[in-house]
Structure P
Amino acid sequence: MSFKKVFASLLAAAMLVGCGSGSTGSDTTASSTSGSSDSESGRVYFLNFKPELDETLQELAATYTDETGVEVQVVTAASGTYSQTLTAEMDKSAKPTLFVIGNQAGVREWSDYAIDLTGTAIANELSTDAYNLYDESGKLVSIGYCYECYGIIVNPDLLEQAGHSLDEITNFDSLKAVVEDIHARADELGFDAFSSSDMDGSSSWRFTGHLANLEYYYEERDAGGWTEAPATLTGAYVENFKNLYDLIINNSLTDPKDLATGGHDAENEFKTGQAAFFVNGSWEYAAVSEDVPNARMIPYYCGVAGEEKAGLNCGTENCWAVNSQVSEADQQATIDFMVWLVSDSFAASKMVEQLGVLPYKNAPESANGFLADAANYTDNGCYVMDWATNYQPNVDEYRAGLVAALNQYDADQSDANWANVETAFVQGWATQYAAVNN
């Protein structure tokens, strides 16, 4: 199947919304490009919140400057600090000209700082409207620049070495049987089931943002879909989150008691064959496929009835906004740079290599195997788990509460400590919703 068909099938099946912040991150990194531009040519300052894209963006920024003479600076916010960094940078005289507004909460907060992208050259490059975010007035505030999926990444070769196959895994019970068998024989096999599930800032988003989505998604589905964040959760699927979370942390290379402080490299553990399963997303394909070329991605099986027809978690957390508070020259320079990123053969190929797919007419097709897995599930009649996690209210504070409760539970898996996790899920949501909605 061509990727265009894959992409089309995903679009037809997925209910897509913009994503919350709480992205992964690295130390804040400034572009190596330098120099000043005159007022006629404008300048570009992209405040990036996707750390795995930083190296590529630095290279592309330098190339664009060499080709055009336009100054391009890329700064990547540190882990879990995008909103704070954005607020700080917007107070400076040299503000970001290009930044990320990834969900409706962000639209409400930053719409006044974003130009209306309707009819702009970059909007005209789009192949779909599915990832765009509008404010209440209908202004096109931000536009998606990639499409992603997440789930459980699997090394089929290690499963085969353990006497299992990917075809065995169709629901939580079958996943549990395979995982627990591998963990029980880890010394014999020379590898374990799951890579590490650290709860420090570089990793906790995989669980308090992504894995938590399974609870939100099924609540959202029961409610007939969300168009805005609900004021409260029922917590009906917190126990299903517990099913999968327990399976992950208790059948892993790392003792749960050692997860709080971090320091483990889950990606490298998977790439080097130390673990058969790795909780992450399609953005990891370029990295892990070098060492595990036939790596696959499976859904968050967690014990929900009918989950044999579950697919992957699909959506985007990456939406570009152009700053309304900078000069028209800077705005135009920024839009020109955006168009170049998604249409120039060299630049767009580099972007697709890292991001998987660009929803733009002139971007090359993707070879991302995990996105192909997402499409295959959809083609086989499986439902797409949309990114309901995007609705997390006051996201940084909400996730911090989950981290604290999960760390306490990891250290002592008592019923009382799990009750605290459930409180962080449900009451934490209501508390943070009230905090941002008065």
Structure Q
Amino acid sequence: MGLSRALNVAQSGLQVYQAALDVTSNNISNSSNTGYTRQKVVLASADPTSNGNFLWGNGVTLQDIQRVRDTLTDSQIRTNNSSYSYNNQSSTVLGSVQTLFTEPSSNGLSDVTSAFFTSWQNLAVTPNSVSLRNNVIQASQTLSNKIKTINDGIASVKKDTANELNDKIATLNTDLKQIQNLNGQITAASASGQTANDLMDTRDNLIDEISNLTNVNVTSDSNGAAVVTIGGTLAVDRTTVNQFSASEVNGKMVISSSNGSTLPNISGGEIVALTDAYNNKIPEYQSSLDSFVNRLMTSVNSLHATGYSVTNSTQSGANFFDSYTGGTLNINQDLVNDPNKIAVSSDGTASNGDVATSIADLVNTKDSTGNTIVDNYTSLISNIGSDTQYATNQADSYSTLLTQLNTQKSSYSGVSLDEEMTNVIQYQRSYEACAKVITTANAMLETLITMVS
């Protein structure tokens, strides 16, 4: 009885320490895998056997193989992921808009506008000069082309933003489907008494990816399935998976779920950054640019209409610009065809350039708010630059915080080769000791058999 017990106890030890070595080997193999969570074995005494007045131990058992995770750190990382991704995505989109204006440079709209008013100032000195009149037309065309280029660029950025938003939502939907599938596998494994640590790692990595897309809240149900909500709306659990889409309503992108509800509490992440840029920032910049161009057009036209041309039959009442539509500032084609029709004389004489002087002075004319035309444009550029820089600074700040949190996570959940090698030695010695017990018990059993026979 005693020798057979010793053999059984030692045999169970061999199995347990072999499994412990397997876990340690798996840790070592994944030491460079950033998505892997260190696993540890939990050993416990086997249930003892009662024999007479004693409880005889039955060796060791492998009670559990646990993932080493810190849920608080995980939650902090996901929250800051959303904040970082929001600001980083905003910085990218707003930076694309800022690049369109090429400020400050000789090709920027500011310098082009200044050149436009300078051409009128030069014409005021010699109002009957054909070459100077041509210069006004050329400066106007350059201004018109620059405005159209910026407007086309803004429209392109807005279209790209919508396309990228749809791509991000498609990624979100794919991740949610995978999480539901993993929930099923994990709960099935748990129900059969198996550990599903690698599957849980994959699921956590998907949730981390989703936290880059939008704000996410994660809990677990009694079966071990992850319950993920987005903006207060259930996204996925063990039996349900919600799908999301973006649609344009009254010129604004609206995110809604497959059950038809919108997400009023969605915040953070790349999806929200793209939505905010599409719905608010880009239209705000477009509106400011339109206000600048419309004020310039209206101011020039109101003065030009009071002047007289230097054609054989003097003309008055004509607008210099036809319209500002579709992002294009259209110049009066009659003036383009015949620059002599540009009306710069206030009294109809060829040597008078008072209207040209007045138009040139618009660059310094203040409106009711005390701002000039150029001031309004400068304010637009300043706002774009300020918004972009703020988003960039915020992204840098959250990036630093995430680095610290990930370092903290790595120190807790990551694999330490030194620690694992210590475990290898420990489990190896324990395995060898169990094997030695078996060898010794076997020798004793042989001796006993020999004595009996």
Structure R
Amino acid sequence: MNIIVAGDGKVGSALVRQLSSDEYNITLIDSNPRVLENTIEQYDVMAVTGNCATMDVLSEAGVEDADLLIAATSEDEINLLCCFTAHGMNPKIKTIARVRNPEYHEQTHKMKDSFGLSFMVNPDFQAAVEIERMLKFPVSLKREYLSNGHFEIIELKIDEKSSLKDVQLKDLNNVIKCSVLVCIVMRDGKAIAPMGDFTIRTGDRVYVTAPIESLSTLLTNLNMVTYKVRRVVVCGGNRISYYLAKRLQKTGVSVEIIEKDYDRCLLLANDLPEASIIHGDAGSQTLWRSEKIDQCDALITMTGLDELNIIISLYGTSNHVPQVITSIGHMFNSNIVNDLELGSVISPKELCSSQIVSYVRAMRNQTGAALSVHPFADSHAEALEFRVDETTMYCGQALKDISLKKGILIAGIKHAVLKQGISTEIPNGNSSFHPGDILIVVVSGNQEIYQLNEIFVS
């Protein structure tokens, strides 16, 4: 598949990193030659310097023979014009545009065909939706929604007070009293696919697969749901803050936004009349005392400066704020970040790139590949969705009689039951799958799985 990525910024670089290992032919366009030089030194991609919205540059990038164009520059207008021009030069090409401006959000959806858009992503809106989900279940550090929300992978950090500490996986059901599956454990920066005799330790990050209906039961039995968020303080008045405040206010949550730029405060006050907009430095201890920030239910840091976000979040956890969410824009050493008391960590660019990668994988479904892919555990593992068909091996056989490759786990089955709708199952040794079912497959390490039959030992 020939893919053109326009824009070598945060999202563009994340896309190149995720797609370059998947046997795609990638051409990267950016107006800054020094940025391109740094990327092509790391990855096997072609590079074109210039304005991605012009016909000459797109032609040089090979748009006439490309299957997909991803426009991810910092300017919404350039992204839309790039897709519009590319579609005019190659009517068969699929196009994806990153559009962030709230003023364009609604109308771009309505005018997708006019712009020649196949798919549109808004990392700020997506990040706001993810943060809202985190606030509904304060103890889960991160959640991945699978199979249209029928399954979830949640990340739980094990501390000294956790009831999962020192529990062997074979005894897990006696503790949580519901159906879940531990698919990956992150320990000392390494992803482990645990067996039944594996013992959970303090400091582990445990990734649990569960049907959506089991999540509340799991958290309740672990004594992890202890309060409801009523007051949220957001440090930084960016687009994510705007989208988040609009969503939270609809549910009756009180939102306070601290912003250092006075003009930005005026805009937010006009667009969010029900929110409290505070002009000041979110890192100021004086402001913390005057606004009683340490008494809020949740603190969200998204100032635009990762270092400042980290410092404010550390201060929030030291003041015992019940829930802290930290936005990270650039790549940090994951071990360093995980060792800090930052609460939940969210990366808007990683969310955006993962959504686009899922779309790219879905394009491959024409040849029977994964329906979608969901990187997790600091990208050390992936959850892939496959549809079982008549060509799938071992249909109808019990899983205990099937040999899977090392580091691969069938973590969920969504059964297509005629007349009865859909049923979900966390599989055991006696489970089986049939044509029409959806399998959730967890792959750890650097393995590349494109077809469902590739997970089996032949």
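Just so it is clear, none of the values below were taken in a lab; they were calculated from the coordinates. Given the structure is predicted, the values throughout are model-derived calculations rather than measurements. Cβ atoms are built from the backbone, for glycine too; each structure is taken alone.
Brief remarks follow.
- Label whose coordinates, when FRET efficiency 1/(1 + (r/R0)^6) of positions 250 and 330 (r between Cβ atoms, R0 = 30 Å, to 0.05) is calculated, return 0.05 (choices P, Q, R): P
- Among P, Q, R, structure where log10 I(q)/I(0) by the Debye sum over Cα atoms at q = 0.08 Å⁻¹ as derived comes to -0.43: P
- Origin of the value -9000, where helix-only ellipticity at 222 nm (-39500 (n - 2.57) for each DSSP H run of 4 or more, over all residues; to 500) was derived from one of P, Q, R: R
- Cα extents along the principal axes in Å, for residues 42-265 alone from the coordinates reads 127, 34, 22; which among P, Q, R: Q
- Which entry (P, Q, R) yields the derived value 2.4 for distance in nm of label points 7 Å out along Cα→Cβ at positions 378 and 402: P
- For the set P, Q, R, ranking by FRET efficiency 1/(1 + (r/R0)^6) of positions 282 and 370 (r between Cβ atoms, R0 = 30 Å, to 0.05) places P highest.
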